[in-house]
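Listed next: structures, encoded as structure tokens.
Values quoted throughout were computed directly from the atomic coordinates according to the rules given, and no laboratory measurement underlies them. Computed from a predicted model, the values in this text were never measured in an experiment. Cβ atoms are built from the backbone, for glycine too; each structure is taken alone.
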Structure I
Amino acid sequence: MAGRRVVLGSIALAAVGAPLAIAEKWAGAATVAPRAAQLRWSPDPATDGLHAFEGIEADRANKHPGRRYVYVEGDHYRFDIYSDDRDSTGGGDRQRTESKGMVSGGKPLKMRNGETWRIAYDLFLPTTLHGTSKFTHIFQTKTPATNGGPWVTLSLSRNGSGERLRLRAFSTPGSPDIGSTDLAPLRNKWISVEITLTIGAKGAGRLVVHDGTRTVVDSGRSGVNIPDQGDYVRPKWGIYRSVESASSDIIDTHLLIRNYRAYQGT
């Protein structure tokens, strides 16, 4: 009998130990942290200069060779545009002063389908940079090989006297806003912008804007069309606008950007 009790006791302990072992295994699995986002790009204007980008697109028709368009000014990049600028595309209906792409270690960073990227920077918008009734983009994403897009844009829009800063799913049916806020309170001071994009034909986007004291917008949307089309998605910054808006909105102006950062992962 004593031997039988020992055997039964061993079985009972094993029965208790098995679920404990399983519970410990799952508890351990549950505490495994997801892979942290990796900082992939953080250019220093003083040392990287314009080599931080794949290229500059400004005065491509070379009508104003003496003008400066994109350059380093102290701790930030400055983007200038003038009322009489005209881009070489669009038949004379638009202007462009933009940098394109992100370069790290001499190589372009490429955002591809299935990847999530968070692009953050500080932005200064002067009073002279107006929202317009046609398009004014200060950030856009495109696919270089196909010239596809813009897929997602950060735009300055006007509806009557009201102006808004809008992250738009520009190439998604209906071009819906991903996030939007009033433009006027954001002018003439540094604000922080974070744009998170999941690349793909059914991707996602998110906009977070801080004005220095509070979060003024934190909004996201799924089902956003941001395809790499077999190549990659490339961001662009600066001022790209239609001159078919009111002439009072198409005036000499600029914007400033500092503290560029791009993180890959979630």
Structure II
Amino acid sequence: MNVESAMSTPETAAAAAPPPHAGHRARTLAVTSGKGGVGKTFVSANLAAALARRGERVLVLDADLGLANLDVVLNLFPKITLHDVFTGKAKLEDAILPAPGGFSVLLAGSGLVEYSRLTAEIREQLLKIIETVAPRYDRILLDTGAGISDVVLYAVSLADDVLVVATPEPTSLTDAYATIKVLATQQQRTKISLVVNQVNRAGEGRVIRGQLQQVVDKFVAPQLAGTDPSLKLELLGEVPIDPSVREAVQKRQLLLESLPGCEAAKAIVAIAARLATP
């Protein structure tokens, strides 16, 4: 995609934002992780493309407000970002861009220190934006930051569902557990989905999910008195280590667009199918 076609203009913004449907509200999924570098944004973008292929109207909102990189993954060069909407410099409709893969995006700025902590204004603006766009889409993916900062936790709190992305690395699993614990105890989540990225062998994701569930049952469940079941971790799928992923990321292309037949792309498509099944 060339730079010019990725720029936001009134025409492209209008095309990216479908009209609202009375009585309709998108299902909102927060895609988060305990630590950075696990492929969270890669999963968000390619999952959006897979859901769009299933006929869903999908919006990905870059909720990593201070360290956004969804634009890099999608090779987009926005003239207008969420920062401009927050500050009143642009209309929300003008910040919505069409992305490769058939979905829409709302991109955030990067390196903006004012979004490193949660303020009343950020709370109000983010909630208002989601409420405004929800009638126009079937699904909204919130690509949050990593960790358990107040900004990340607030973004997650606005979602109907949560998907935690982790890798088999011990540090990733430790941080994934910490995130799951906080979401369960502070937000009373009773169901959290899991995607294990960069697995070495088939079935590794299922083993990791079982290990995390055991730890949750032992250490988190006692803190959730009165909930039954206390917390269920649902494995949506696993994505194998695949050299095609690195190739697509380096080219700033969606894996589902550039190498749809590779194993990692097939895994993402399978995850979308499970997510779309009631």
Structure III
Amino acid sequence: MQIILAGLSALMYGTGDFCGGLASRTQDTVVVLFFSQLVGLAAALVAALALGQPLVRTTDLLWGAAAGVTGVAGLAALYRALASTLVTVASPVAAVTGAVLPVFLGVAAGERPGTLAWVGIALAVPAIALLASGPTGQARGGMVRRAALMGAAAGVGFGLFFFCISRTSHASGIWPLAAARVATLSLVTLFALVGRRSLRPRVEGLPVVLASGALDMGANIAFLLAARMGLLTVTAVITSLYPGPTVILAMIVFREKLTLPRALGLALALGGVACISV
């Protein structure tokens, strides 16, 4: 059951990211974030109540809120990258950057990562270089560079999210995730009001938006349940494969081509993220 849940988590993370990027091609990213996070909040509250978990310490909720703020910044960058650049570049770069950053933050906080974590970081450097490689033409080359930069920006947001959420206690259960969604919704709403951005979605694209939010929260919940059933390393390694579904869907729906250097870069990125997860 642990492996099944971890696999479902990876599948839902990757599919949810793709849905968010797809929705951002026809709708304002602010609208996509608002409704996807609203669905995520509802799912988190239902799951927390269904699991019968008690209310947690204020500290855990504050760490969850901080995770929400950084995480939504990462999602905004990723959705724009998936909507306007190359998914086969942006998604793996975001994943490997999001895995590397918490290691350095952990070192700064006094943690001592194992050898495999440093091996993963060593694999990340050539992975990003290979993923960012591409045609030398100005237009195409510019898109590749934008995909890599926006993917890296998304990874920074995700890395900060993982670091903040890791500061919560194990007894806090899913409540920090609910706090993260409350903070996210508050921030997105404030941004929309200040920027006078409409939060009215296009009805025809709303199902994809809602699916992205449900899949993202479903992945979070599946990961937590899997991690509590056995070794965290097993869950983390399987879940780290989540860029795979995103890339495969992009190749099918957007007909993006995965060149040999990028295929090698994707393999190194997945391997690096898996090593860091261990």
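For which of the structures I, II, III does the calculation of helix-only ellipticity at 222 nm (-39500 (n - 2.57) for each DSSP H run of 4 or more, over all residues; to 500) return -12000? Answer for the origin of the read-out: II.
Taking distance in nm of label points 7 Å out along Cα→Cβ at positions 169 and 241 as the criterion, the highest value among I, II, III goes to III.
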